[in-house]
Structure formats: structure tokens, C-alpha cells
1. As an exercise: Rg and Dmax of the Cα atoms in Å, for residues 67-186 alone, calculated from one structure in P, Q, equals 15.2, 43. Which structure is it?
2. Which of P, Q yields 3.9 for distance in nm of label points 7 Å out along Cα→Cβ at positions 163 and 227, as computed?
3. 0.75 is what came out when FRET efficiency 1/(1 + (r/R0)^6) of positions 11 and 195 (r between Cβ atoms, R0 = 30 Å, to 0.05) was calculated for one structure; which of P, Q is it?
4. For FRET efficiency 1/(1 + (r/R0)^6) of positions 91 and 155 (r between Cβ atoms, R0 = 30 Å, to 0.05), find whichever of P, Q sits highest and give me its label.
5. Using the calculated result -12000 for helix-only ellipticity at 222 nm (-39500 (n - 2.57) for each DSSP H run of 4 or more, over all residues; to 500), pick out the matching structure from P, Q.
6. Compare relative contact order in percent (Cα under 8 Å, 6 or more apart) across structures P, Q and report the one with the greatest value.
7. Please state which of the structures P, Q yields 12.7 when Kirkwood radius over Cα pairs in Å, for residues 51-130 alone is computed from it.
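Bear in mind that the values in this text are calculations on the coordinates, not laboratory data. For clarity, every value in this text was computed on a predicted model and none was experimentally measured. Cβ atoms are built from the backbone, for glycine too; each structure is taken alone.
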Structure P
Amino acid sequence: MIPASFDYRRASNLDEALMMLSDGGDDAKLLAGGHSLLPLMKLRLAAPSTLVDIGRIPDLSYVREEGDALVIGALTRHRDVETNRLVGEHAPLVAHVAGQVGDPQVRHRGTIGGSVAHGDAASDLPAACLAMGATFTAVSPSGTRTIDSSQFFLGFLETALRPDEILTEISVPKATGAGWSFQKFNRRAQDWAIVGVAAVRGDRTGVSLVNMGSVPVRASAVEAALAGGADETEAASHASDGLEPPADLNASSEYRRHLAKVLVRRALEEARAA
């Protein structure tokens, strides 16, 4: 299908992007890699009046250390996250998950910020950010604010970002030397995960789930069980507690509940052994 008509504007810096986004009003949308928004536009599930292209703003692509955290610019490509030395050393879970996104063409164009801002419950990187306890920085004409990942994903393809805000960076606490694992079950390579699990075990434990609700979710019951002394099998039995996994052509809700328990156990065991 062909998208509805729209105005296209390209920003060369952040201030210009904010101005264009404000001028476009509530119907304006940001375009970075385009792998999430453009398919929705082709299906007429999204019909923005204005597209503000921020993909060529150089100042939003970087990885740097800031104390006990790694800060990743929102326009950093998946491939650059995957291969970055600092990410590989201090946040290997994030590096690995970035390498699982789509195919090489997607990884060379898609951005970590675009994946996070899209807020898809079936996407891998939001779950990795949740497990790591990441925070997100958003900028608007009225200032800058920091949003904890646990408060960022609000509903189906809905995030805490306001219409006039741009996600500029992701701050990930360092997990140097911590055990980690990413388990993903899909029918074919490059398919969306039927269920996925991101886990990190070190000074802190984080476990999050892919495609087990309308938003990326923390497996809070699993984390609580581990904190209470449960072993991996017992903790994994709580993987779907309090969750309402979707049913679709790929899997029923009950099948997803079963997969979550199996994959969480595997992830916890691998993270412990790492």
C-alpha cells in the first residue's frame, strides 16, 4: 500500500529538529532508521502530517562512559552498538541483543533510540534495557528530563515520550563481569520472538520478557523469588505471574506462559554460569 500524503523535513541538528517537531504539532512524527514507522504508514495504521527526519544529526550517535554508566546516543545504529568495545565490555547483554535485531541491512540503518521509542512489546532491545535498569533522556523546548525504563513503556506502542519530546540518549548501568543471557524462541530466523528473555545477574538481578504483554515487562515475580533464595527452576515457575500474554496466529496465551518458564530457567542458568 501507499502511505497517506505528508510533509517531509530534514533536521541538521537537535534544536532544528525540536523546532520542526513543534511546528508540526501533535501529528508530526520523527524518522530515524524508519524500520518501525514506515511499515505502519504503508498499512495506513499511522498517518503523520509531517515527518521530521533526524537520521543525519551527527551529535546523537555515540557511546561514552559516565561514571558507573554507559551512555548511548539515540541515533547509534544497531551494528555500532553490537560492535562497540565499551558496550561489549560493560553491557554485553545490550551488545548481543543489538546483534539479533532483524538482518544486516536493518542493523546498519536501524537505531537503538528508534527501537526504544517505538515501544513494541515484541522488540528485543526494550527488554534488554529493562533488564539492565536503563534510563532514557528526553529533550523538549521546555527542557530535559530523565525517564526510568520501568516507567517508560505505557501501552501498546505507547511510551512516556510527549509529542514535543525527542529521545536523545540511553544510560545503561555498567554490568562489567556480570552473568547475562538472552533467550529467544521464534519459528524462523529474523522473525519476531514468540517469547524472549533478557537476564543479567551480578550486583543486581534483572529479568525482562519479550512479547508477554502489551508492553515490554520486567519479570518481577522471578526477581523476587531469586531475592528470596529460590533456585532457577523455582524462580522460573513464576515467569508469567501477573501477566496476560497475547494470543495470536503464532501462539496461544498458555503456550507463551509455558515458553516463558522454560526460557527464563535457561536464561537464569546461563547467566549464573557465565
Structure Q
Amino acid sequence: MTDPANIEMISVILPVYNGARYLERAVSSVLRQTYDNFELIIVDDASDDGTDEICRRLAGQDNRISVTTNIQNSGVLITRHRAVQRAKGEWIAFIDADDKWHPEKLDKQIVLRNRTGCDLVYTASSFADENGNDYDWIMHVPANVTYKRLLKQNIISNSSVLMRRSDYLCYAPSADLSRDIHEDYACWLQMLKAGLTACGIDEPLITYMISKGSKTGNKFRSASMNMNTYKYTGLGFFGRLYYEACYAANGILKHRHFVKGR
């Protein structure tokens, strides 16, 4: 464990909508972190499956957890923004309600950040299906990634990042675009395009759930959002076509690991 006398608070952001099935697992993986100076901010996006009751119960069991509930369903970007606005830490980390962290995730990221001075720290990912069955594949990541490299494939999983709160507020897209683009991918691209740096830990410190109902499950919808993301970052038409082709080819290679079985 990191020396408590020398650590800073990290604000962990968890937006959730109808996540009753998975939420406790995600929260438990945060609470088990060896880096223990953090706050966990959960924002319930007007769930109707009992998520709110689970949130309140969990908050009553650990004073590092705070919970708010949106009056009406607002979408993940608005929900995430609200949580970030409330964050007390200079650095923030995201986790989706159906993902989970390795116990040393934050500790290892802080060590790398302190050693390199990187603006964004990400990790490799392992994967599981909706029933919690692990896939026998790891998405490895390079030690560094550039803007042009990231255009070809989004290797930065949202639940793996550690970044400054101020950078998120500066580079995340506005809420009116959130349903038409991949908002997390757009944020990473904008950061790298502006000259910020991203460093990776090639260890699967998160487990990402592959859901049939997720945005990535609808390939045509995902491709359209990807093109819109490229347009948002300022790519011209032919640039968008080129990088979409690269992205699609990498996506096919990635998808093969989930259809071959475990």
C-alpha cells in the first residue's frame, strides 16, 4: 500500500443507469484498492431497477462513497460531468458500473504518473461476458500512444484512465453531442491533439464487460458514432474514411477473440 502520509485524494467517478445486477461488484473493486485515499462519487441516472436503493445502502457502509440521483434520465456524459463537478480530487478515475478493477490499479497508475509526468494513464484490459465468464484474451497496450496511433483504434478503456479533473472539464465534449459520438474516445483524442501525453501499463488492471446491449454491440451505430467522433476532432472527409477503415480492421481482429469462445 502507498504510504498514507504521501498520497493525494483521487476522485473515482461511477455513473450508473439500471445497474443493479453489476453495481456492487464494481463498487467492491474500488473499495478494495490498495491506494485508499479516494472518494467514490456515484451518480444514478434515474434508474428504475432498484439501483438507487443499492447505492444508498453502499454509501451507508463506507463514508468514502457519496451518491446523488438525477431527477430524469440525462445520459452518461451529463451524468459524468455532474460527478466531476462535485469531485474534490485534482485527479479523477472513471469506472463503469459493469466493470471492475484489479486491487492495485490506482497504486500502479500513481507510481507511473509520478515517474513519467504523463497527463493520462491507462491500462491493459481483460474481458468478461454478461454472466461474468472471462474471455481468454487481453487487450495489451503500448507504453505510450500518440494522436495518430489512437485514431486507428481506441485502446484506452474508459474504466482504465487516471487523469486530471481540469483536463476532463477542458477536453470532454459538450452534452448535446453525447448521443452521437463516442464521448470518451473524443476526449482522449482532443487531449492528445492538444499535445498532452498518455502512458500505459500493460497489465490487465480492469475487467471490461462485453454486453450485447452496449453501444459496441451495434456495429453500424458504433461505426456512425466513430465517424462523428472523427469529425468532432477536426478530421476531413478523406481522413475520416481512412481512419474508419483502420478502426474497422482493428475492430474485426478484436471481435474474433469474443466469438472463438474462451
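1. Details: P: 13.6, 42; Q: 15.2, 43.
It must be structure Q, since only it matches.
2. Label of the source structure: P.
3. Q
4. Largest value of FRET efficiency 1/(1 + (r/R0)^6) of positions 91 and 155 (r between Cβ atoms, R0 = 30 Å, to 0.05): Q.
5. Computing helix-only ellipticity at 222 nm (-39500 (n - 2.57) for each DSSP H run of 4 or more, over all residues; to 500) on every structure in P, Q gives -12000 only for Q.
6. Between P, Q, the highest calculated value is found for Q.
7. Values: P: 12.7; Q: 15.3.
Only one of P, Q returns 12.7 for Kirkwood radius over Cα pairs in Å, for residues 51-130 alone, namely P.
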